[in-house]
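Where a number appears in this text, it was derived from the coordinates with a stated rule and is not lab data. These numbers were taken from a predicted model, which means no experiment stands behind them. Cβ atoms are built from the backbone, for glycine too; each structure is taken alone.
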Structure I
Amino acid sequence: MKQAILCLLALLIAVSCFALDTKFIHQLAQIKNAQAFAIKFDNDLVYVHNQNYIWVYSIFNAWQPRLETGFLSPFPIEDMATHAGNYLFVASREPTNQLIQVDSLNVGTRIFFPQTLIGDRITREGATMYVADRFKGIDIINIGGGTMREIVSTFSEKWGIKDFLANYPYIFALNDFGLVAVDITDQSNPHSIGTNYQIVDATCLAKNGNTVWVGAGKNLMAFNVFNPSNPVLINQIRMTNEIQKIRVKDNRLFIALGRGGVKIMDITNPLKPEDINNIYLTVPVYDLDLANDYIFVALGKEGWAIFEYR
């Protein structure tokens, strides 16, 4: 009896040291007929791309994604965004870049309207597109029903922007020196209100509540932005691999770690995040996106994969 009690006590102590995940991970499909170094999900479509090609897949049947269409970009693709399920915006450094639909594909019922923009990073919030250009800053553009309408304003950021997100009424951006908070309450007059330059080599970020999570090499950093004029570093964790991309959903942080696969953390308490699950793969993970109960991962030359997480 005494031995059984001691074993039970040891088990309870061990369990208390780790967070328990109430969800399970199942791989649904891996698609190898496209190089996926970046991946986005929007309106029941998955967009994957390398430097010169974009492939668009329907996941009406998540076990057998269907290729809808593809586009060729004569010049390198820096980033892309979508709107309303049939508008495609691509950032390129070349002003004359034009997306060419790949004629050899059997195009389905969807019609896509591609447009190119000069820039390095794109993010969209509602009918507003934000385009970051390393030389002139961030353009705020009204896209209306999907067409380019007008540049509302430009936030002049003189340092190269590596990643950013728009979460009205603020933009949070990573530049060459760290984190910048931009007030966009008045979109015609965006202005910087706070910085934190305690970061080296930051490349990606995501926001959950009042916390901005930043990936910088192998370092995962948490900044409290309850007061955006004074972002405060509140936590820092060392990962085993370089952080490629981070996403947030339902108080869970999903981290693409290259050859380290995908790590999932419970960040309900940003001061004490807890590991709850991992996706281990034999190939590197370059990017990821989330939707409903799905995790989409970009696997470079090995294509891309869908995991169900529920």
Structure II
Amino acid sequence: MTTRRTFVKNASALAMLPLLNPHSLFAAAPLLDKIGLQLFSIPKLLDSDFRAALSLLADIGFKEIEMYGPYPFTGEESRKGWESLEPQLGFKGSGFFGKTVSQIKSTMKEFGFTVPSLHTDLDTLDTSMGALADAAHSLGSAYVVLPSIPAGRRKSIDDYKKMAVLFNKIGADAQMNGIRFAYHNHGYGFHPVDGQLPIDIIFNETDRNAVFLELDLYWTTAGGADPAELMKKHAGRYKLVHIKDMKQQVRFKGDGGDPSQWIELFPYMSSAGDGVLDLPNLLKTAKDTGVEHFIVEQDMVAQPEVALKRSFDYLKSLEG
């Protein structure tokens, strides 16, 4: 039986709790539960020592990994295109870095990573969905992602209309194979062509239940668009976000459609929280509109052990 004395004693003890630890009862939940990394952030380290690279990411605290191709099943033309860039890039490793899918799966598990998404090329998505889906299922990947539309296939509005048709076909193929297709917008597509915005063609002429998107906060801003407004306008379409910050507000000199314009803006990239993007608002908007995976991408970043840790620590500090 609870006596008056016991009741008063218990009530007094409860009243003291906030005084003993004022944050214990009212601490805000973190904005992001899991933070991922796109491996293109550290390609040279992966190329030279794959395990050391993953160990670094695990020590920082990353939990999700997004991989990039080409893969063993990638078509010859796409593989040759990648190989032609190797002297420029300064590394060769990509895809599964000379390992089998089962070896990659085992290594990711060893370091505590999940692999929600795989970047790949258009030809692989169009002609090798079966092999791509097999790899995705083995690694537990829900999404296969096109990082960009080849330059020769986005020269006109008619090209974008054809691409929308192909995206619908790829999206349906992905669904039949038990995975999801997403398109990663780069910096192009946000300037009118023949009175239309190319990005609107992608949104309006594709199946919202089969074609999803990955939003790159940096490149979208550099293209002159507002990432928050895009996410609100197209709630439910964006399922993944690439996070990097911008030292100062910069825009492409042109339409953002060629690698030379991208490379020109590389020096303006910064670790999350060190730039001018309103990341707390953008990431909250992303969560509210259906984004599932939050992936740091700092393309070929120098001193990853410093830069990536700064991004991770900042993002972990954000409260929901």
Work out the source of 39, 26, 16 here, i.e. which of I, II gives that when Cα extents along the principal axes in Å, for residues 71-150 alone is computed.
-> I
Please state which of the structures I, II yields 1.00 when FRET efficiency 1/(1 + (r/R0)^6) of positions 63 and 119 (r between Cβ atoms, R0 = 35 Å, to 0.05) is computed from it.
-> II
From I, II, which structure was relative contact order in percent (Cα under 8 Å, 6 or more apart) = 15 calculated on?
-> I
Answer label among I, II for the case where Rg and Dmax of the Cα atoms in Å, calculated from the coordinates, equals 20.7, 79 | I
The value -13500 for helix-only ellipticity at 222 nm (-39500 (n - 2.57) for each DSSP H run of 4 or more, over all residues; to 500) was derived from one model only; which of I, II is it?
-> II
